[in-house]
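Given below, in the form of structure tokens, are the structures.
Taken together, the values in this text are just the output of simple stated rules run on the coordinates, not laboratory data. These numbers were taken from a predicted model, which means no experiment stands behind them. Cβ atoms are built from the backbone, for glycine too; each structure is taken alone.
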Structure 1
Amino acid sequence: MAEGLLAVGSEAPVFQAETTDGGRVSLPDFRGKGAVLLMFYPQDDTPGCTRQMCAARDESADYAAAGITRFGVNPGSLDSHRDFVSKYSLDFPLIVDSNAEIASAYGVLREEGGVGRATYLIDTEGRIAYAAPGAHGFAEITGAAGV
């Protein structure tokens, strides 16, 4: 999967998708307005994924102050995502990537069809400012991206 990650500086693939907050998200809607953090994770309500999403929740004030909108992304169902958000009081929406099209576009789809863990920060111009396999916190993401 690491070889498949998109390069920093490249244009982020555009997508539209349903979210757990009852709406739809479209990446172009953020251009000129704020950065977007995409946190790809394998499955709802598993130990590693719970730690990853709860860490992003716990750093909410830092992300808000930096003007970064957070999204968790995986192919789980809307019901599974909503249960996960509710159970852990996540304060950001999860994206329903039902056909793993977003994961594929961002190079995190594994050969067996699962989604790998990866973190992307997309700047206000729609370019990738940070890309790394695994889960990463605010300080590392923004420090590496120069935010």
Structure 2
Amino acid sequence: MRIAIASDHAAFALKQGLAGWLADLGHDVLDLGPDSDARVDYPDYGFALAAAVADGRAERGIALCGSGIGISIAVNRNPAVRCALVSEPLSAALAREHNDATVIAMGARLVGEDMARACISAFLATAFAGGRHQPRVEKLGAPVFVKEPA
């Protein structure tokens, strides 16, 4: 599988470790940076990751920053991508199964490399269930408007 990965400076070391691990597993890794732990702005890397997944250069994405929050918001600015912030394997699997997430985000200050690996393994091994979840996922890609819940 072709997997894009990007981070900010706070998650650089985690990104490097995960990129190597994914390559060792046989995945084609598209490392979108940064190339060092010098200070950078996470939105730039989140936007680049979202674009790579949206335009088909990668099938899945892994977004990393200090908390995972900022970069997940940046990735979700692209309407063609669904990014879920996860911190353990169940939420990573449910992001795929229920929400057809194409990207997961994690915080390097909150999860260690072993937990990040467990989350990625669950994310990559889980298929979208479709069915009752499909109409909800379609709503996520629809233009935003205010509507009272049914």
Structure 3
Amino acid sequence: MHINRVERIWMTFGIVALVLFLGVLATAAISEGIIPPSHIQTIDPAKVAQTPPFDNPGVRKVGDKEYEVYVVARYPAFRPPLISVPAGANVTFFVTSPDVVHGFFITNTDVNMMVVPGWVSSATHVFRTPGEHLLLCNEYCGREHHYMYGTIEVQ
């Protein structure tokens, strides 16, 4: 089979570019210590309401200036809709969904997660100053998606 010289040059260029791209990606991943997530928590979406601690979502103090917040994203609302935490505390959010994919985005922070049924998503943030932050679902989850919001009150 005869391959035209120009086609051979472009195929070689594509293969070299692919190898170079994968090499740069691997080098960056190794040098930055990037690893795929492991030990991810799972939950039976049909039993979220019966599974502790999601059977009673809310804020729990786990140490000095350390809090855990358990949230259930169930169409069309977050439970609990109001979360109060003290300023300067290290707050870890654990969020799950029993029904569809939701988003969990806290305005003016770096907390932005996708909440998938069967998985427990988590993120940690320190709220430095008192005030209110809007909690939004940023994944379209149904006809009443625009009602899916909550409030983070930092005291």
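Computing distance in nm of label points 7 Å out along Cα→Cβ at positions 48 and 72 across structures 1, 2, 3 gives 0.8 for structure 3.
Comparing distance in nm of label points 7 Å out along Cα→Cβ at positions 32 and 64 across structures 1, 2, 3, the highest figure comes from 3. In this comparison of 1, 2, 3, the computed figure 56 for volume of the Cα convex hull per residue in Å³, for residues 80-127 alone is attributed to 2. To which of 1, 2, 3 does the computed value 0.40 (FRET efficiency 1/(1 + (r/R0)^6) of positions 88 and 104 (r between Cβ atoms, R0 = 25 Å, to 0.05)) belong? Derived from the structure labelled 1.
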